Each structure stands twice: as C-alpha cells, then as structure tokens.
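*Asks:* Next up, some structures in structure tokens.
No lab work stands behind these numbers, since they all come straight from the coordinates. Model, not experiment: these values are computed from the prediction.
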Structure I
Amino acid sequence: MGRTVPYQPSLLRLLHGITAILVPLAWLSGLVVLANHDRRWFRLPLAVPGEWIDIHGTFGALLWPVALLFVLYAISIGRGRLRQPANAAALIGLLLAVSSGKLMQEDWLRTGQLDHLAYHLHLLAWMLITGAVVWHLGSVLRRGGIRFAASMAQLHVRENDGPRHWGAQLLKRH
C-alpha cells in the first residue's frame, strides 16, 4: 500500500520554490563575482565576461522581498518548522545574505575594496547558506525521503489554502 505525499501549505511551497530557484542563481553568480573580482581565494580557468556584479545584485534584489515574506511566514504559520535546526539555519543564512548584500556598494569590488565589514559578512553568509542548504536537504531526506521532498513541488491546492487565504493565515496566531 503506497503512502500519500504529505500536503505542504501553498504559500510555503511558493516562497520555498522561488527561494529554491533564486538562491542557487545568486550563489553561482556570486561565485563568478568572487572569481572575477576577489582573486584571493581562487581563480576560474577562464575569465567570465559580463556584468556579474549587476547580475548577482539583481538576484539579491529579487530575493529581498521573498526573504522578508519567508520570515513573516516562519514566525507565524511556520513557527513549528523553525524547531528543525536545518530550517532555521537556512533562513538565517538567507537573511544574512540579503541584508549584508543590501549594505554593500557594487563599486567596492570593481575598485578592489575588499576590506569592508559588509563584504566579509556577505562572504560568511555565502558559506553559511551553502552549508545550511546542504544540511536542510539532508534533513528533509532523512525525515521523509524523496516523497517528503517532492511535497514541496506538488501543484494541488486545498480549498482553504489559496492566495485569497494567505493574508488571514499569516495574521492568525499559531
């Protein structure tokens, strides 16, 4: 007898899905920025042409409102999920990444100014989010396997879980 896929709230799936697309794009574009402008750590074998600082900043700008909504979700509806340390670490890494990114000026790296606190916090966030996402994925697979992980991708929405209900869900005390 097959087990059914657990139901995840639609707002969680939406926020999680957008984050799951933007974080790897920001991470990879940040890797190119690091390799092109801060060569203290490593160099890519080929120079990657393009305005990667702007591309990376665009992903960060898109992540900013999603991160804020995710925090609002996490401290209201998703409070119980934050008891999972891997979930909390991923959210903290996301918040540190977007907030330290907002503190940075894009010309710092272009002019070789690598000693700003915000930049060092951003590098720390980059490492933290890397570890946190790996930990989060491992935790999800350990707790519920592929079926649980796949529950974030299901398209089915229950009657009282559509976009019209999200505001009330966020304001409701849990």
Structure II
Amino acid sequence: MNELELSDREDFTPLTTATSPHKQLSQNGTHHIHNKLMIWAHTISFVEIKPSIISKSGAQGLFLSETVRLINPHAVIEREFCHIHPYPDGSLHLFLPMADVKEIVVKGWGEFHPLAFLKEIPSNFIMLYSPRSERELSLVKEIILRSHSFAITSTNGKENTHVNI
C-alpha cells in the first residue's frame, strides 16, 4: 500500500465526545454529502452494509463479505472494518495501518478513539471526521478504501486475491 499523503484539514478540530459512544458534535457535513457517502458505500466490492456491531449509535457497518478471505485480523471486528454514524453526526470509525493513522491525526482529519488510551479499543481504530464538501468526501472515500484494503492485505503487503464462490 502506498503512503497516505494529506494536506492539513482546514478549520479547527471539531468537538467530539470524550467517551463512548464517540461522536462528532460540530463541523458536521450536510445531509446531501452524508447521503452521497452512504450511496457510494453500497458500491464497494465484497462489502455488506448492515447495522454496526461495534457502534452504539445506530451506525451502519461496512463488513467484508463472507466470500472474501480475511487476511488481517487487526483490521476488523467480526468482519466489520468501518462504520458510518448516522446524520447529523456523519463521522466514521475505521481500522487503518498505523502510518495512515498518524497522518490523519497529525493533519487534523481525525482522532484516536478515547478508549484506545485505556487499551479497550485498538489504537488503529480511529474516528475520521464527517466530510463537509465534495473534496472532503473524495478524501473520506479514499481512506475507507484504504481501510478495506488493509483488511484484505497481509502484513507482507500482498493483497488478497482469493474469493470463495
């Protein structure tokens, strides 16, 4: 996987809750942008959208299909690699390689889950802030696809090409 290179996020860091459920409280995207994200999520190959098993907030989980062999167990919880919180929150949580996590946090696009510091949640499971524009929506889509790839890529960098039929 190539390195994620982000520009600094414009604006101040959004307000978020300090515990679980971890939600974004300010600088949320519009209903239109949120709907576009949800429609797009249904087009990701070998992904099933259903209620999250991780989130308590009514989020929609992105699960790897049973037809895809899971390679990286550090990138999912029971095949869920990402979930998107309902509007008006619109933020999402997802698993990523630590290099991506650091880039996202340093550049202001997301933050660590507060329970990660208590070792209750893996530190590579982070919040990505709600997209507020078409440009931010494109970036969020790219990061979701990186999370998807992280789940089906082995630690030696080889992508899973095996699909059960």
Structure III
Amino acid sequence: MKIQQLIVVTVIFTMAMGATYSTQSGSLSGDLAKDWEAQKATMIQISNQMPEDTFNFKATPTQRSWGEQILHVAGANVGLMQILGSKVPAPVINQTASSKAEILSALNDSFDFGSAVLKEMDDASLQQIVKGPSFFGDGTRVKFVYRTMMHTENIYGQMVVYLRLNGLVPPASQ
C-alpha cells in the first residue's frame, strides 16, 4: 500500500473513531503514532462512560461483558503490537481483572505499550515484512498496526451498543 493510500486510511480510521483529526505529520511513523494516541483517547473516554456497577453487563448471555470487552482490546493491543518485534517489554494484561480501575489501567497500559513500540519504528522499518499469526499471514509492520486499530474500532462499535442498551449516550454522540 502506498503512503498516500495509508494517509487516506488514517483519516478514515481517525474520523470513524470520533477523534479530533489534526494535520498529518508528513511521515508514516508520525501518522501512526498520532492515530494510535487518538484511538487511545477515544477508547479511554468510552470505557469511562459505563458506571462500575455495570462493568459486568452483557448485551446477550453469550457475549463478553463490558469489562471483558475492554480487557479483550487491551490483550489484543499487546498481542498484535508484539508482532512488530520491539525491544519494549510487553505489559501483562490480567484478563480476570474485575474492578473498573484495574480494567482501565490494563487498557491504558496496552496503549502505552503500543506508543512505545511505535516510537522505535521509523518509516523504513514500518514497511518491512514481519511474520504474522496464521489468521493474518505475513505483512508489513504498518499492516499490523492498522489491523490492531481496526480490531479496536470493531470493539468500539460493540461498546456503543452496550452503552445505548444501558440508556447512556456514547461520548462521540454527545
């Protein structure tokens, strides 16, 4: 994918996540870092929206609870960003955390890890091919960053429904 195409994708992702869009940095690594931080802000904001006493809410019995959705994002962020081959130590995400504070801390840690990983990357290294998991195959590092962000966007959309089912208005709609 050409850098110009990635910039268009960047704009679409950032706008879809409800984040304030700012001028691109002029580099792929700078754009990814900005988009990652924008997604972090959006996810922290929506995650904070649900009161702690409903962190165990499930839209249906077979779905993840609100808290489990957030922990799923945190775990996926760490797991997928590790594919990039960083020297930054990955945080351990406690997938059984139950308090709002623990869950939000895990989410924050996962995004901080991603930010640290991206700081190690420049435009050339982001375009290098790395081995991916079997369900993704191999690809450029930038592919895996955007796949990670796409995954988070998907969960964000589910979280919007959870809020609405609890009579709450998602931050992007306020």
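*Asks:* For mean projected area of the Cα convex hull in nm², the calculated result is 10.0, so let me know which of I, II, III that is.
*Replies:* III
*Asks:* Please state which of the structures I, II, III yields -7500 when helix-only ellipticity at 222 nm (-39500 (n - 2.57) for each DSSP H run of 4 or more, over all residues; to 500) is computed from it. Could you put the intermediate results ahead of the total?
*Replies:* On the way: I: -23500; II: -7500; III: -19500.
The read-out was computed on structure II.
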